[in-house]
Structure P
Amino acid sequence: MTCPIEAKLAEMGLALPPSAPSRALYLPGKITGKTLFVSGHICEWEGVPKYFGPATPGADLAEGYAAARMCALNLLYNIKAVTGSLSAVAQVVKLNGYVAATPDFGQGPAIVNGASQLFIDLYGEAGRHARTAVNVASLPECALVEVEMVVELH
């Protein structure tokens, strides 16, 4: 039987990546009680970076939005890997988004919306979350975006 969240992804024309490999010595996620901390993911597909920073004034916000959404798909992959199902999520609690940008780029939060919107689209009100979105000087592999999250499990 298909998970309802994965069915929603398919209806949106999206799918989980086939893999989301770690780049260093960390777990993809860690559960404590009913809380799952999901490690940060950059905008890559099967370990291959797809969007690169830094963002500068006049950057294509649609591209940045897509990069953040790709991060979110990697996060979802790891939620499923750790819990066995995307339906294990009771609610998305917190999202932290990092955008590689020059000091004069002020649209980092608009880029991180690409991840936030995906969680809202998939989980409805349970997908609404607290969030931090900041610009940083650089990210692994010169990626444009990295996102990490905290979720409450059923």
Structure Q
Amino acid sequence: MMAIEQIGRKDWYSVLGADPSADVSELKQKYQKLILMHHPDKQRAEGPAGAAERSAQRFLEVGRAWKVLGNAEARREYDLRRREDDLRNTGPVDAQVYLEEMSWNEDDHSFHLRCRCSGNYSVSKAEAEEVHLIPCDSCSLIIELLHQN
């Protein structure tokens, strides 16, 4: 599993010029096109000053983007981190809640908590292990999910 520190804060989808909803085959096509375009063997030595260096940097960046987005586990982890970063930028955390305080719903195999706006905070059992911020489905409030040790 790739460490969060290795994933960084770079928007790997932008690096590939792809939408976050793109499937892996679309991402691979974009990666292959860019990696060929910026490959060091394709660059002219007599080009504009710094062009070869910029292209080499772009080549490395595209490779890193594919390393994250081309691997299902690393992409899932990266997408979760992006989602949490987006939520942090949306607004402050309204409350901290322990998973054990949420109600289990057997029908959809997820945990739920009623928001003060009458909306719901919900998280699947699998997500509960990795997700730390959960948005309300009706308003802009966010809760931070805690786990008891």
Structure R
Amino acid sequence: MTHKNNNKKFEKQHYQKIQQKKEIKRPVIRNCFKAFFVGGFICLIGQVITTFYIYFFDFTEQTAGNPTVATIIFFTMLLTGFGLYDKLGQFAGAGSSVPVTGFGNAVISTAIEHRTEGFILGVGSNMFKLAGPVIVYGVFSAFLIAIIKTLFMKWMG
């Protein structure tokens, strides 16, 4: 019985050595830099949009956040519709999906994918399969943080 186990162990080690030789080496450091700089550039664009709303529409820093997010999501959806955001995502990886732009891309990609099924059953229902849980999680998280902040402020004065 031990002889069979030793053979299996040897075969497994041999297979793993072959696999390691054939495995494609991923440029992890380069990918991290690309994600960092693209994500940072998206955030820079967001800051420019926020500044635009503050100076041209008399928003405050606190109230400029909502139209900024809506504008970024809108432009992401346009870029996704034209097939440009997917190319950015292939280049930048997580750098393009972590900011709010990833949410806009995911929602509109699902809508485009299911458009042949019709607007109600295809686009509408499948689009909100992704957006619904994200919105619920966001609202629930905000609620929990508000409770924690309220309790903290009450106890700490």
If Rg and Dmax of the Cα atoms in Å, for residues 24-71 alone is calculated for P, Q, R, the one returning 14.1, 44 is structure P
Quick one: log10 I(q)/I(0) by the Debye sum over Cα atoms at q = 0.19, 0.26 Å⁻¹, for residues 80-127 alone came out at -0.70, -0.99 when computed from one of P, Q, R, so which one is it? P
Matching -13000 (helix-only ellipticity at 222 nm (-39500 (n - 2.57) for each DSSP H run of 4 or more, over all residues; to 500), computed) against labels P, Q, R points to structure Q
For structures P, Q, R, which has the highest computed value of distance in nm of label points 7 Å out along Cα→Cβ at positions 64 and 112? Q
For distance in nm of label points 7 Å out along Cα→Cβ at positions 48 and 96, the calculated result is 3.0, so let me know which of P, Q, R that is. P
I have 24, 16, 15 for semi-axes √(5λ) of the Cα gyration tensor in Å, calculated from one of the structures P, Q, R. Which structure is it? P
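Every number in this text was worked out from the coordinates using simple rules, so none of it is lab data. If you're wondering where the values come from, they're calculated on a predicted model, not measured in any experiment. Cβ atoms are built from the backbone, for glycine too; each structure is taken alone.
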